[in-house]
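Before anything else, here is the set of structures, which you'll find just below.
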Structure P
Amino acid sequence: MDPDILQNAKGHPNGDFNDYGPRFKQLKITDNVRELQTVLRDKGTSRGDFIFYADRLIRLVVEEGLNQLPYRNCEVITPTGQKYDGLRYLRGNCGVSIMRSGEAMEQGLRDCCRSIRIGKILIQSEEDTHEAKVVYAKVPPDIENRKVLLMYPIMSTGNTVSKAVNVLRDHKVKEDNIILLNLFCTPQAAQTIRDRYPKMTVLTSEIHPVAPNHFGQKYFGTE
């Protein structure tokens with residue numbers, strides 16, 4: 001893993017956070033990444049700009065998520081007839097979005113992997129108890145044999161992601177075959193996910209005590 005691209009989620013300029021382990025990874029905070037995060041948190045950002053900057057940040061997270069997938073060595077012949085030793089993805093990857101905000105990340109994944117299969121999980125909270133319940137799940141029938149890129153942009157408590165991971169485990173997906181792609185995560189959610197699923201890989205752009213929970217409404221125009 002290139003240390004200039006990813007860093008373990010260890011510490012943060014906004015707080016003294018714990019080390020969440022080697023499977024919890026954070027994008028390196030460059031000026032470019034911090035600008036994207038700032039625009040998405042700014043209440044004055046127009047919806048058009050919000051979508052544009054969100055798609056940029058999503059693409060960065062997706063690209064790094066793909067680095068977590070397995071590759072194989074291969075040899076190709078260049079147009080000049082030369083041999084080139086390269087890499088190709090191992091077959092058997094898929095995406096799963098947690099509806100609805102996770103669907104904002106689907107196009108970014110398709111832009112990088114044209115033919116990738118994408119499943120969906122819908123989790124809603126009961127109005128009276130606020131308990132999260134699985135309402136709908138549609139995943140590839142052979143998902144237990146695949147690496148799964150689970151997409152959910154905002155983690156405040158980790159409970160929704162936990163429900164989705166349990167759905168995947170019910171479909172016999174191994175915990176270490178799940179890679180969570182996330183944009184913003186609170187320390188509470190990071191700790192919850194690390195404690196419950198220590199073998200799952202998590203990739204986020206930021207760990208911060210205040211999550212931009214308006215993300216889904218702003219992105220889809222349902223404010």
Structure Q
Amino acid sequence: MAPLLPSAPHRRFLFLQGPISPFFRELAATLREYGHATWRINLCLGDRLFWDGSFATDYRGRARDWPGFIADYLERERITDLVLLGEQRPYHKAAIAAARVRDIAVTVTDYGYLRPDWIVLERDGMGAESRFPRDPAAIRALARDCPAPDLRHLYGDDFALQARWDVLSHLASLLPLPFPHYESYLLHHPVPAYLGTGVRLLRRRRDTARAAEALAALAPRGPLWLFAMHC
């Protein structure tokens with residue numbers, strides 16, 4: 001997202017689901033300080049917990065009615081910018097489709113390619129939808145014109161705080177009210193997922209010791225290459 005200066009044209013931002021943190025709330029407050037207008041649609045109780053309540057609408061309808069609702073909302077409020085986390089969530093896919101036919105700018109973030117300190121924002125989408133060039137020469141050309149990054153460590157990670165926010169948000173969203181028809185984007189129910197994470201944390205010290213023993217046993221056999229894989 002290009003820097004928004006006080007002299008920038010007045011824009012109208014709609015925020016959908018974002019990071020499970022106050023980030024979208026704080027971003028919206030900054031945009032309002034610059035003279036822009038901001039709105040929010042809460043899809044579940046977890047969304048509401050991280051917004052200040054101003055200019056917010058609770059969508060309590062069914063998922064099948066969401067495409068029509070969001071299309072009407074974009075028209076009625078004359079939205080110029082749509083901001084959300086994860087373009088593949090079903091609610092977000094419908095919103096992006098409605099935004100594109102109306103020439104509304106779409107800005108997508110995710111939990112971050114670079115951590116800590118950096119929040120990645122991209123136009124239209126990330127991953128396969130990203131506009132980031134695939135050609136190495138084009139990437140090097142862009143890098144030559146970029147200023148040197150500020151690599152100072154400004155913000156530290158706080159696992160306990162993030163865990164509290166995550167658990168509070170997902171468990172609140174399981175409640176049938178006040179969003180009785182909300183359909184979560186999660187692939188797995190959060191309660192078993194949290195229980196599994198708890199077991200892994202309890203076993204972490206033992207597993208770390210076993211991993212160290214395995215690496216020590218491999219050391220005499222020669223160099224070791226470790227490849228990070230995502231599935």
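All of the numbers you see were taken from the coordinates with simple rules; none came from a lab. What you are looking at is a predicted structure, and each value in this text was computed from that prediction instead of being measured. Cβ atoms are built from the backbone, for glycine too; each structure is taken alone.
Here distance in nm of label points 7 Å out along Cα→Cβ at positions 23 and 95 was calculated and came to 1.5; which of the structures P, Q was it taken from?
Matching structure: Q.
If distance in nm of label points 7 Å out along Cα→Cβ at positions 135 and 167 comes out at 5.1 when worked out from the coordinates, which of P, Q was used?
Considering all the candidates, the number was obtained from Q.
Consider the structures P, Q: one of them gives 17.9 for mean count of other Cβ atoms within 10 Å over residues 87-94 as calculated from the coordinates. Say which.
It must be structure Q, since only it matches.
A value of -0.22, -1.00 was derived for log10 I(q)/I(0) by the Debye sum over Cα atoms at q = 0.07, 0.15 Å⁻¹; which structure in P, Q was it taken from?
Derived from P, not from the others.
Distance in nm of label points 7 Å out along Cα→Cβ at positions 39 and 159 was computed and gave 4.1; which structure, P, Q, did it come from?
It must be structure Q, since only it matches.
Given that helix-only ellipticity at 222 nm (-39500 (n - 2.57) for each DSSP H run of 4 or more, over all residues; to 500), derived from a single structure, equals -9000, which label among P, Q identifies that structure?
The read-out was computed on structure P.
For structures P, Q, calculate FRET efficiency 1/(1 + (r/R0)^6) of positions 79 and 175 (r between Cβ atoms, R0 = 30 Å, to 0.05) and state which one comes out highest.
For this comparison of FRET efficiency 1/(1 + (r/R0)^6) of positions 79 and 175 (r between Cβ atoms, R0 = 30 Å, to 0.05), the top structure is Q.
Using FRET efficiency 1/(1 + (r/R0)^6) of positions 183 and 207 (r between Cβ atoms, R0 = 25 Å, to 0.05) as the calculated read-out, with 0.10 as its value, let me know the right label among P, Q.
Q
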